[in-house]
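A short reminder: the numbers here are calculations on the coordinates, not readings from a lab. Bear in mind that the values here come from a model prediction, so they are computed numbers and not experimental data.
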Structure 1
């Protein structure tokens, strides 16, 4: 136990001797009209690695497999999910609850940018207020029947990831990274946090993994040699997907067309989630 311990275990991720054997369950229940089967958090150790794009692609690709998917944008101070899906409509209220905005393909999305009057208005809130907003996006939104909800987490290991891991029934996380060694070190922090919170790490997505020349087909490791495989072995993570540097992906995200972009780089990740769900049901 740390000398600075406040004995408030709900706000601490340490597994110390002061924790009682029977811990209080801090998980919040979703709205009574929501039935969410699987909750997958998409995390990254730092920003700028394509976490939001991977979240969007996972939801869209899983939707094509015939599953009902949804996206909860927990990156409150840097929301980009609505723009990637080309959403212009604002979230509507139903009584004291909120209704998510559906994409062109029918994926329910909820984000602080769908509540703000102007998309460019900054969210200048302190940590507890941001964490409270994320809880509300879970408890006060009528999501309906959802097979897979993907949560776009803010980068790092701060208040919001801690709140999500403790307050929502997260089935597992997908870690998004890039090839640089420095990023690999930061990824370990995210993986170790998940371990401390007893949340399984389901897979790693290495974005901007390589560039493949459209003329000759040769691969170029623009950001250096990949160390993701090494990190995966160290933590026993078997499912690893690699996404190349592709201008088409950036263009689709910028123009709100991420949903119609067809990619096969995440097929193994999708297959793993489906198989895990079938195994859990047995």
Structure 2
């Protein structure tokens, strides 16, 4: 993937991109995440699957610093992203290494900014274009990302006028603008029709081909929405990770059926997954 600045190479000198051990998140005396232990190594792309209410979004909010791990007197947890300890790291530092694109980013939907300006504003963590001066390499990077995602033609369009599928691809471009070392995608295909979904999948696969691409973590409800470049899977249920490992070992009938509470048949064809009820 074309980059406007060279990689710092941090993740390539670290054993773990994500390192969680015995992590819990409580809210109003409710345990949202329970004893979560999960490791993501450099070179791995993970999909997080599970039914509604399983804790998937809370997990990615933890990784982006939007929620903090709960600490009890006898707690012996570890919660790190790229050696930054969650709950102690400055969020400004975290946002430079973790990019986030979510279908729930409604606060951008009404933006009157042109798409190019929306991407450039991400370099300053803003959703508006101020008086900042951008270098030629910033403009080049934004153009390259729009090209990779297949939306170069949208550069001068207002974000608020885009279709749902176009918005998702632009938001992924925006998440990549700061050259993150981890890219988190929270249900990016939600609300997309079949054609828009497949265009987004193709774009993510294009990103995944590049040896300099960031590690990717994708949250979805559906195995059909897993791009071919994803190597590992984690299944969640009731706030816990119930299975995690290489994708071919996790996405098997009995494991997926147990997580979703329904007999399911899971299959893979040419690297794309599908599932249906076993009746």
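Can you tell which of 1, 2 yields -9500 when helix-only ellipticity at 222 nm (-39500 (n - 2.57) for each DSSP H run of 4 or more, over all residues; to 500) is derived from it? If you can, show how the numbers build up before the last one.
Working: 1: -9500; 2: -7500.
Derived from 1, not from the others.
Hey, semi-axes √(5λ) of the Cα gyration tensor in Å, for residues 139-186 alone derived from one of 1, 2 reads 17, 14, 8; which structure? Mind showing how you got there, number by number?
On the way: 1: 26, 13, 9; 2: 17, 14, 8.
The correct label is 2.
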